[in-house]
Structure P
Amino acid sequence: MKLEGIHHVTCITADAPQNVEFYAGLLGLRMVKKTVNQDDPTVYHLFYADERGSAGADITFFEYPGVPRGRAGAGMVHRITWRVGSDDALGFWAERLGSAGVEASRSDGRLRLRDPEGLELELARVETDEAPLVASHPEIQAEHALQGFDGVRVYSQAPDASERFLDATLGLTALAPTEWEARGEERSGHYGYDEAPAERGLGGAGTVHHVAWSSHMEDHEAWRERVARGGGSPTPVIDRFYFRSIYFREPSGVLFEIATLGPGFATDEDPEHLGERLSLPPNFEPLREKVEPLLTPLPNPRERAGAQRL
């Protein structure tokens with residue numbers, strides 16, 4: 001069994017409309033699912049990805065309106081890296097971000113920036129034979145678009161403590177003492193450690209809640225058993241309707257999820273209209289009349305950008 005790279009990365013926002021404008025508007029991702037946090041259905045869970053809603057391109061956000069900004073510390077992801085295809089793409093993004101007033105620093109084939117709530121993001125020129133996971137946006141040519149995740153970096157006080165678990169239990173490959181790779185048949189994803197800052201981490205807006213790794217549906221129960229044998233204390237399998245999940249913490253403290261490749265976001269929406277309406281899994285549908293009025297109406301910046309070009 002091999003994990004097929006990163007499935008999704010879930011973060012926290014205090015401002016869903018601003019979040020949509022940044023990720024769907026400025027970064028050009030497609031909102032592929034507008035739903036609720038299944039553990040707290042009074043708040044949004046927003047999913048942005050490529051045009052098909054593919055695992056490997058999917059950054060998601062729980063919205064907790066008004067929650068203070070957080071701070072990444074030990075046991076937390078502090079940077080999310082996307083792939084781009086060329087130096088020209090990096091130049092495009094440097095110009096686009098600068099025009100929008102977003103500060104970015106470019107060095108060694110990488111461009112670093114922060115989202116409006118301080119979450120650190122990175123675009124990296126990566127040569128790979130893996131399929132680019134690209135969204136369609138009227139202002140962004142396909143050759144410049146984000147191509148899916150390359151990896152995440154985390155803070156740890158003792159990365160050595162995670163070596164055996166990442167290797168023997170999860171089957172990741174060590175590329176260097178603090179650098180790991182999950183490589184499956186079709187996709188790969190990197191996981192790297194950096195020395196933790198002295199300040200304690202605080203969950204909140206602009207922080208990562210968890211990172212999810214991809215598994216084939218038929219392997220999911222076996223992954224749960226394997227994580228349990230490795231000391232990971234996994235949750236039972238949870239049916240999230242769009243995929244199935246188990247959760248556990250790796251020894252450095254980062255919250256992991258293993259999520260299945262399917263059923264997918266087109267389970268309850270036409271692929272041409274993903275993310276256009278509030279989608280609720282069947283067991284949450286009876287809550288629609290109570291939940292929908294609590295949620296802030298959201299913009300559609302991609303639709304607006306298309307209209308402006310006509």
Structure Q
Amino acid sequence: MLLVPVPWCQRPWALPVLSVPTLTPATSAKLGKRHRTTIQAAQILIWLVRRWVPEREIVLVGDGGFAATCLGHTCRRLQVRFISRLLLTAQLYDAVPPQPKGKPGVKPKKGPRQPKLTQRVKDKATAWLCQEIAWYAGQQLKMDLLTGVALWHRDGEDPLPIHWVLLRDPSGKRSPFALFCTDSTVPMLQIVAWYLSRWNIEVTFEEVRAHLGLSTQRQWSTLAIARTTPCLLGLFSLVVLMAHALHPDQLPTRQAAWYPKAEPTFVDALATVRRHLWEQRNSPIPPDTWGSLNSSPALFDMLVEVACYAA
């Protein structure tokens with residue numbers, strides 16, 4: 001998904017642009033296909049995006065399921081900034097110190113080992129930086145932060161240079177967690193802001209489930225399964241783009257006396273597009289027929305609005 005600003009909301013909206021179904025190893029074997037993990041699929045997708053937009057700055061944000069050194073190396077080769085969660089037990093090392101000239105043997109890939117992040121959390125001597133950060137749902141939250149650079153090592157893979165950020169809730173309500181970025185020049189607060197912005201992806205998933213029927217379809221054909229979900233995700237982006245073309249400044253928003261809505265949501269964009277398509281397809285009822293319908297233009301307009309907002 002691509003995070004884009006929309007003129008009707010303060011938060012960016014996550015628009016799906018590319019999707020690929022991932023299979024279990026058993027399903028791949030049954031279909032006679034080479035099995036690809038989620039990480040391998042992500043590597044292919046980010047390679048495609050970089051090929052399509054070679055000059056564009058790309059920031060890839062993923063949850064803990066995408067925290068892999070191999071994906072980080074791919075992003076570094078493609079000049080993509082990658083931000084994700086980092087395990088508190090990750091093996092972190094210093095950079096390789098300068099080696100004496102003419103020293104025989106294999107050159108080391110990592111330097112001395114750093115303390116694990118779990119140890120830094122427990123260590124009372126850790127110098128935390130208390131900072132107020134923009135949290136989810138527009139909240140301002142005070143957090144203790146600690147940052148550093150390291151080489152993230154996993155067995156069988158080359159160490160990945162990262163800039164890590166450790167966060168701790170001083171109130172103790174939230175468990176400590178860590179983030180990392182493959183670009184060591186990115187400021188600490190920017191890494192946190194980029195990661196928190198991925199919450200908009202969860203909003204899109206919820207909207208697609210609620211209004212476009214994602215996860216409710218039932219197919220018996222493998223090809224139908226592979227087509228339906230990408231089409232529904234693409235429909236979300238298409239609806240938002242059409243609504244923006246129809247109302248580039250302010251989107252009509254349905255209000256209720258018991259629920260004042262500060263900003264429009266996807267259901268308002270969907271209703272706007274539905275109404276526009278129906279008006280283009282069906283000609284309006286002539287005014288001289290209102291009496292025979294025992295109705296009025298206001299009542300007819302209300303019925304159309306109810307139909308547009310129907311689930």
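Here mean projected area of the Cα convex hull in nm² was calculated and came to 15.7; which of the structures P, Q was it taken from? Derived from the structure labelled P. When relative contact order in percent (Cα under 8 Å, 6 or more apart) is calculated for each of the structures P, Q, the largest result comes from P.
Comparing mean count of other Cβ atoms within 10 Å over residues 30-37 across structures P, Q, which is largest?
Working: P: 22.6; Q: 11.0.
Going through P, Q one by one, mean count of other Cβ atoms within 10 Å over residues 30-37 is largest in P.
Largest in mean count of other Cβ atoms within 10 Å over residues 14-21 among the labelled structures P, Q is structure P.
Highest-scoring entry among P, Q, by distance in nm of label points 7 Å out along Cα→Cβ at positions 118 and 166, is P.
Match the computed value -11500 of helix-only ellipticity at 222 nm (-39500 (n - 2.57) for each DSSP H run of 4 or more, over all residues; to 500) to one of the structures P, Q, and report its label. The value was obtained from structure Q.
Computing FRET efficiency 1/(1 + (r/R0)^6) of positions 22 and 126 (r between Cβ atoms, R0 = 30 Å, to 0.05) across structures P, Q gives 0.85 for structure P.
Can you say which of P, Q returns 3.3 when distance in nm of label points 7 Å out along Cα→Cβ at positions 6 and 270 is computed? Don't jump to the answer; show the numbers that get you there.
Values: P: 3.3; Q: 1.2.
The structure behind it is P.
Here, each number is a calculation from the coordinates, and none is a lab measurement. Only a predicted model underlies this, so the values are computations on that prediction, with no experimental measurement involved. Cβ atoms are built from the backbone, for glycine too; each structure is taken alone.
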